[in-house]
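Some structures are shown below for you to check.
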Structure I
Amino acid sequence: MYYLPRYYPCQFCMTRQFGNESSYIRVLHAAPLTGGIDVYENGNNIARNLRYRGFTPYIKLPPKRYNINAYPTGTSTNPLSSRTVDISPGGIYTLAAIGTPPNVELYPIPDVRPQMQSGMANIRFVNLSPDTPPVDIMLPDGRVLFSNTGYRGITNYIPAAPGRYTLQAKVTGTNRIILTVPNIVLRQDKNYTFYLVGLSRGEPGLQLLIPLDGSTYLW
């Protein structure tokens with residue numbers, strides 16, 4: 001299944017003004033079997049009742065070290081996960097809640113700004129499915145775009161021509177297709193990350209989330 005989350009152009013971001021070296025962070029709830037979550041940075045709420053597959057808008061933060069805690073919605077004790085995250089000057093990050101209870105963790109994913117070829121898009125792949133073995137992401141004609149990407153794996157960006165695509169996820173080293181995603185539209189001069197979420201041996205099943213990266217519109 002293909003799921004296109006809502007994205008938030010910069011003018012709609014939740015922002016805090018801290019000068020020219022501010023960085024950005026958003027939260028992705030990619031932890032199946034987990035209810036809504038509240039997320040706090042250094043005691044400040046940055047996500048409230050974020051549901052599975054949901055993204056927050058990017059928020060602007062000064063670069064420094066943060067203590068990030070994720071709690072079940074409506075609580076502020078016994079966090080599902082705690083993590084210290086170093087935010088670099090000018091950095092853009094997606095902080096993903098991943099795993100399944102009781103092993104939920106917060107996983108920072110840098111939204112780097114790749115070089116853009118004229119008339120092309122940039123794509124990369126992140127495997128956030130906790131029970132899925134390494135996979136290849138490929139086209140129906142057999143061309144492999146990303147290979148042998150295991151859980152928590154983040155690929156480099158590759159250029160892709162704008163257009164409409166069907167993608168398949170295949171277990172690496174086999175012919176087993178575990179997900180087919182049709183009608184993916186890529187537009188030129190945009191950066192995309194394909195996030196594989198869900199479970200390959202249970203519910204909720206596998207899905208591909210395809211938001212725009214902040215590097216497309218925040219710089």
Structure II
Amino acid sequence: MQKQAHIVIVAAGDFPRAEAPLRALRAADVRICCDSAAEALVAFGLEPDQIVGDLDSLSPAFQARYASLITRVAEQDDNDLTKAFRVALSLQPTRITIVGATGRREDHTLGNVSLLLDYAREAACPVEMLTDYGRFQAVFDTATLSAVPGQQVSIFAFDNTLKLTSAGLKYPTDAVRFDTLWKATLNEALSDAFTLTFSHPSGVLLFFANHL
């Protein structure tokens with residue numbers, strides 16, 4: 001199967017309004033929608049390429065109209081975003097972007113964001129999550145990340161044995177013990193790149209806030 005260059009998954013949270021996620025949607029080679037997100041995408045003026053989920057929130061009329069694009073997955077062990085991600089992986093993408101994963105219910109937002117670590121581990125391509133306010137990215141070992149001088153960067157780690165040494169951030173992370181989520185939030189990039197040095201491989205989520 002020929003690889004698809006860029007797949008955008010549209011989750012069923014708040015439909016994006018900011019330019020970055022909308023630009024990704026417009027430029028996507030393939031758009032995969034989670035259940036009712038397909039109706040929001042069509043209302044915006046774009047067409048889905050695939051619709052994935054248990055279809056519990058998709059109207060019967062819409063299901064009939066787009067029947068040829070629907071992959072129904074009834075099992076409830078995984079949410080619709082994970083089901084859509086698996087379909088995306090089957091297309092051998094070179095890049096996956098997730099939009100619409102935040103907003104509405106806060107428990108869904110937290111669950112979707114935390115799943116990005118699992119997706120990034122599994123995929124053989126870059127995976128990111130765009131919101132109206134910024135971008136989530138997963139990192140698993142020492143890395144140098146691009147940024148904009150003055151851009152706010154939050155670090156979320158889930159391993160209280162992890163030691164992160166930072167260079168290029170306003171507030172040092174060397175003494176941070178990652179036992180709660182807020183511990184390394186609202187930092188700031190000092191230049192166009194910063195480095196995080198891991199004491200050992202571990203999953204970390206970075207949020208890069210939109211910089212005006």
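Throughout, read-outs are computed from the coordinates displayed, never taken from laboratory work. What you see is a predicted model; the values in this text were computed from it and never measured. Cβ atoms are built from the backbone, for glycine too; each structure is taken alone.
Suppose you compute FRET efficiency 1/(1 + (r/R0)^6) of positions 53 and 189 (r between Cβ atoms, R0 = 25 Å, to 0.05) for every structure in I, II: which one lands on 0.10?
It must be structure II, since only it matches.
Say we calculate FRET efficiency 1/(1 + (r/R0)^6) of positions 141 and 197 (r between Cβ atoms, R0 = 25 Å, to 0.05) for every structure; which of I, II gives the highest result?
Answer by largest value of FRET efficiency 1/(1 + (r/R0)^6) of positions 141 and 197 (r between Cβ atoms, R0 = 25 Å, to 0.05): II.
Same structure, new question: Taking 4.3 as the value of distance in nm of label points 7 Å out along Cα→Cβ at positions 69 and 157 derived from one of the structures shown (I, II), identify that structure.
Source structure: II.
One of I, II was used to compute helix-only ellipticity at 222 nm (-39500 (n - 2.57) for each DSSP H run of 4 or more, over all residues; to 500), and the answer was 0. Which one was it?
Source structure: I.
Taking distance in nm of label points 7 Å out along Cα→Cβ at positions 149 and 165 for each of I, II, which is largest?
II
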